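Got some structures for you, see below.
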Structure 1
């Protein structure tokens, strides 16, 4: 049986990474009413040029984010966007998660995934004027 995940990763990493020329700070948000409840998550992060993909957790008192899995879902959301960016992926970047807000009732892994995607889109959109 073929390992399609490995084939996908191999193909993805064979493309040359976009190059980030300078740091980009963004805020990724999810504040949406879905059915009977809200989804809320907000992350502040900075993307820096780097030789390879790296994640730094700089959130003060971010223990609850880790315990609930929110930190990982925020990074997965960023990766969802950066790894399929056009014209090629952006994987030579250091992501520093600097701050995060959550709500005890309205936050969820899905909310942080969407906030991460929002942050990833803002990074890619900010690069438009940085490309040479």
Structure 2
């Protein structure tokens, strides 16, 4: 989940003309990417949570396999939870604080969290039950 999320930041940042200064996608590290300059920081910042959801869900929708939906549902719930928890904690290095600093409307963040958690939680729960109740 974190790699797809971070790749969303990188893709959007580079697409908008940002110059990637450093990035870390190594497993077991906290992934990050730093752009300087970043001409469109809101697009770069929203790229992580949006692509972090749309890419796995799109792949699952095309593949139509329960195992891939399990991963996509986790990504849906995890991205929404991350944005919501980062909003609550206000940690200055996390995406939500940076989104707000760069002018994202709090309502857009709230809608994102409601949609991703609202759809992600029951879908991920159902995916978990599917695999835990198999004989």
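Figures for the structure shown
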read-out	value
With helix-only ellipticity at 222 nm (-39500 (n - 2.57) for each DSSP H run of 4 or more, over all residues; to 500) derived as -24000, matching label from 1, 2	2
Structures 1, 2, by FRET efficiency 1/(1 + (r/R0)^6) of positions 66 and 114 (r between Cβ atoms, R0 = 30 Å, to 0.05): label with the highest value	1
At a computed 21.1 (mean count of other Cβ atoms within 10 Å over residues 106-113), which of 1, 2	1
For 37 (relative contact order in percent (Cα under 8 Å, 6 or more apart), calculated) the corresponding structure among 1, 2	1
Given 1.6 for distance in nm of label points 7 Å out along Cα→Cβ at positions 26 and 58, calculated: source structure among 1, 2	1
Which of 1, 2 leads on distance in nm of label points 7 Å out along Cα→Cβ at positions 74 and 90, largest value	2
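Read-outs throughout are calculated quantities, based only on the coordinates presented, and are distinct from any laboratory measurement. Note that the structure is a prediction, hence the values are computed from the model and not measured. Cβ atoms are built from the backbone, for glycine too; each structure is taken alone.
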